[in-house]
1. Say we calculate relative contact order in percent (Cα under 8 Å, 6 or more apart) for every structure; which of 1, 2, 3 gives the highest result?
2. Suppose helix-only ellipticity at 222 nm (-39500 (n - 2.57) for each DSSP H run of 4 or more, over all residues; to 500) works out to -10000; of 1, 2, 3, which structure was it derived from?
3. Looking just at distance in nm of label points 7 Å out along Cα→Cβ at positions 77 and 333, which of the labels 1, 2, 3 belongs to the structure with the highest value?
Structure 1
Amino acid sequence: MELYRTLEQAGLDPIKVALSSVGQLYAMSEIDLLSFKHSLVVESFEFHYQNNTFFRNACEARGITPTQILCTDDLIKIPLLPIHLFKANDSHKLLSKSLNTIELEMRSTGTSGIPSVSRRCSDTVDNAILGIYAMYREFLKLSKGAGLYLCPSTEEIPEMGMIKALNLLSGLLDTHKFMVKNETFAPEDALEQLQGWGGRFDRHIIGPPFLINRFIRYLKATNTRLKLDKNTLVITLGGWKRFNGEMMSRAEFNQECIEYLGVRAEQIRDIYALVESNVIAIDDENGVKHVSPFVHFSVRDPKNLDKEVKVGDIGQLAILDPLSRSTPGFILTEDLIRLLPKTDESGRSGQRMQYVMRLPESKEFGCCAVNLDKRLDDVEAERDNACPIVS
């Protein structure tokens, strides 16, 4: 809290300072980082309490005001928005700013087909972009190379949150190519593109796990083994469950990347993100996901959401995201995760997480990657079953 007040007194925005100081935040002691995050969350709580009638009513129903969040242990008192509210027809009630201030709408559609709509004002867009780029630089260190995007472009699906986040990586690269066009993916074209870049660029493969897996299946079927570059990264975002309910094995995926792409385990990096939040968690070189140091994860007992589970135990993820100004960033997800204790291998403070699964009672699973997976399968089935043209 003292650091927060010092920044304010100097005329600086503590959020903007935090977004440009990721490395320095990770270098703080655990106590100091948690205290700083607490101050960011409290300020955000005060803003939404004052500017959002729906949220303030939820607070009053629980008898909670910002003045009661005195220490980090009090963060659990902040009311949460169940993530399904972003799918409701009246989701505009979640806004803490007027609709005419909204600059960007992001969407994510899972197996239900009902889109989750996240609206971001200019301040929130600024915060999200600064935060994502800062995390990309901290963990991926990209500044050059060629990106093979195994997903559609933002031109085809501009509102899809997953693609929007991955597309930000392209600004750090020398060149890039999207390999899914008009809902079709030709793995032979992807292979030709990778080979064409060989010897000229570090080659990176970027996309949801299921599409990278499709490419690897093609390499296996044609008995093709690549040897990509020493600085290559295989970057995944979009979840590990397919539209048919099949759970992809991260261990098997990694092993096949090593065998057929010729990369090392530390070159494979998965990202956890949600369209409704500005959080991003990225694998380090040891395969451990680090949560954005300006966002706080609270892992709850699914049977008693007013209680947190111990570090290492599986619980339901609640996100306290102070970067969001358009809507309260206090979200109860349907994801089960565990927070991991700090190890000697990690030089960073902050929270480390492991995704486990969706809640068993969740009405749908997956994000926009699942919907994309199903659509590609449907298009391929339609093409394979089409009647041949005969004279």
Structure 2
Amino acid sequence: MLTIDHDAVLRARVLLLGSGRLWPEDLVGAYRVLAEVSPKVYRTKLVDTLLTLCFQSRDPRVKVELAGEASRAARRVEVGAPDRVERLCRALNAYQGSLFALGRRAEGRAICEELAEAGYSGSLARVLAEEGYFREAAELGEAAARKGIPEHSFRNKVQWAANLEGAGLHDAAAAVFRELLVEVRREAADEGTDLPRLVRALVHFSRMREAAGDGAGAAAARREARSILEGLATTGGPRSSDRGIGCWSTLFVLSGRAAEPAASPERPMPPFGLEHGWSLDVREGFLGMLPGLEAEAAVLREADLLPELVDVLRRISIRAAVRDGDHHYLFEERFTPRFDEGVTLARRLPDDPARLARALTDRSMFLVAAGSFERACADFAEAAALLR
């Protein structure tokens, strides 16, 4: 039986009726008390205020406590109350994010499962992919892609195809990507502004088919991409402030998955194919490999072991893309030296055309994102010739 502290209730009501400005820290104490005596009025206010404090805090342990309390309060909001599900999902999403930030993956995954039961499966799909359960993640990805809003179709299908490919279902992944290409071709024809994205998608599809042993399919995708690039080089490309560098970063990072350790529950890896929303512990762990990779690159450079050096430098560049590949400021200046070095070193491997083709393709797609279509076309034409 609930015991009510009437003095505490009175103090809370007086506080709320006061004329002074109340900060969230003041409000949350009053709402905690009043949510027990007037839950219909104050429980939702408690959830919202706890989440405000959670988002304001920089202390991960404080954040997890606030988000956990918000989740417990949101679960107790009366079924049928306006915005109950949306509010519960906001609280749960904050809670799972704060749990993963502390490396509490089992607890975070349980909250993601609760979110999925409420109809929000994106977090669970991400966690499954991070832990190497690609087939299960792909099943959730299919539902998101089929039921999602059109504006998110490209993102959802890239993630879906990436998880299918991670599960070894290369033909199924190719089928999803073909659907995506149809959509992007249609949008490019209708609006005339999506041609750079179509080039990136075609190039990624060619890489997918090459990895699956479908040389003819890969070559056909490269021919289409080259034809579009030649047109962009002639016209200068669409006049748009959005250069699609987020899309470039996502596909570039995804192209490097095979060079990374396999994902597992014991050693989670990034959810390749997903642009944003990685678990914080996974993101920090992936970027945390940089010092070791840079030290390895220094040893390889000193020993003049070029093939291995080219590969390690690419892994470093991929982490740079994760860290700040979607930042427009000085985008070209920051990344140009990385891709130029990759091509320069690969040219010193005359018996390894595949590495040179990869380096040229990487630089070409970066140049597309930077809006330098003529240079991108020249690089891609050289890469395509090497892969014949």
Structure 3
Amino acid sequence: MTSTRTPSGATASRNAVALVFALNGFCFATLASRVPDLRESLDLSNGALGTLLLCIAVGSMGGMPASGHLIERWGAGAVVRLGALLDLAGLVVAGAMATLGSAPLAAVGLLAYGFGSGVWDVAMNVDGAAVERELGRSIMPRFHAGWSLGMFTGAGIGAAAAGLGVPLAAHYAVVPALAVTVAVVASRRLLPAGADEEEAVASTGGSAWLEPRTLAIGLMVLAFALAEGAANDWLALALIDGYDARHWVGVLGFALFVAAMTLGRLGGPIALDRFGRAPSLLTSAAAATAGVLVVVFTGVAALAVVGIVLWGLGAALGFPVGMSAAGDDPARTARRVSVISTIGYGAFLAGPPLLGFVGDHVGTLRSLLVIAVVMVPGAALVSSVRRPRSRTVG
């Protein structure tokens, strides 16, 4: 992409991307914060609820591979709008059908939500990579920090709504409608990333799924995504089971992890611009591994706090840096982000059952060692994110 935009125009696009990231996280938290009410409305067992929620992951994994072609055809901004509207439609259907007691139709809504969330996620990362190239400095991790902040906000509103007894259907309709309206407006300020890329892709090679560098980045992102996703799913339970912590202490430990990861994403661009991608990610992998080992083996609560912080800081940069690396060549960004996102999100699909299976044999706390094992090949692949020598920014 050649830059003909004014500094104020680039800043406006940056702000729009940050807002779109935050609103994506906000919508996710809107869904997640009322899952207990979803279970109660449908009178589901935990196993049945898990199967229902799997529809979200299935929808996302279906949307992400298709998103590269959609972005090339319509541009990232249009795909953000498509994804946001599908998110809203899916939540409205899920909330209404849960209220009516129809689990199969609620599942359809969650599939639509998952598909919309998947294409929205890829499109905002494609545009984030374009803004990063436009500005000439690392900024992608801060977009992902915005996602986390949006998630916190949505979770807070969701907790308040649940406490006040707001009906699930009303919450799933009104709150995301406001967020999606803002996202649709903000998406019109995005860079025209991805549009008219299809001819460029055809002229520069075949499928991104056949590119060794793209696959290596995807596998690296998979390792870091597992480090992040395992904390989301298992950290609180590991503290409760392994440290005999009270329930609220386990939740507080997870909150500490998220805070550390958010801090790492806010400060990460400084390290990336100063030391480079690969050295920063090697340090991140070492921190995540060390943090997990401290949490698992010390058995001392004060040291576990240190371990959680190291783990959160270490997990912060893998996914956003993978997205930046996918955008080094603007002619193939959409397809590469699509491939890397699909591989990376596989961790969120496979991670929970994998750690659950291991936990059944060695205990919840020691099951976290899977993360330390996976970080070894993840660290070995960080060289794949180095910028091409012909480019000095990105």
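1. Top value of relative contact order in percent (Cα under 8 Å, 6 or more apart), among 1, 2, 3, belongs to structure 3.
2. Computing helix-only ellipticity at 222 nm (-39500 (n - 2.57) for each DSSP H run of 4 or more, over all residues; to 500) on every structure in 1, 2, 3 gives -10000 only for 1.
3. Sorting by distance in nm of label points 7 Å out along Cα→Cβ at positions 77 and 333 in descending order puts 2 first.
Rule-based calculations on the coordinates, nothing more; no lab input. What you see is a predicted model; the values in this text were computed from it and never measured. Cβ atoms are built from the backbone, for glycine too; each structure is taken alone.
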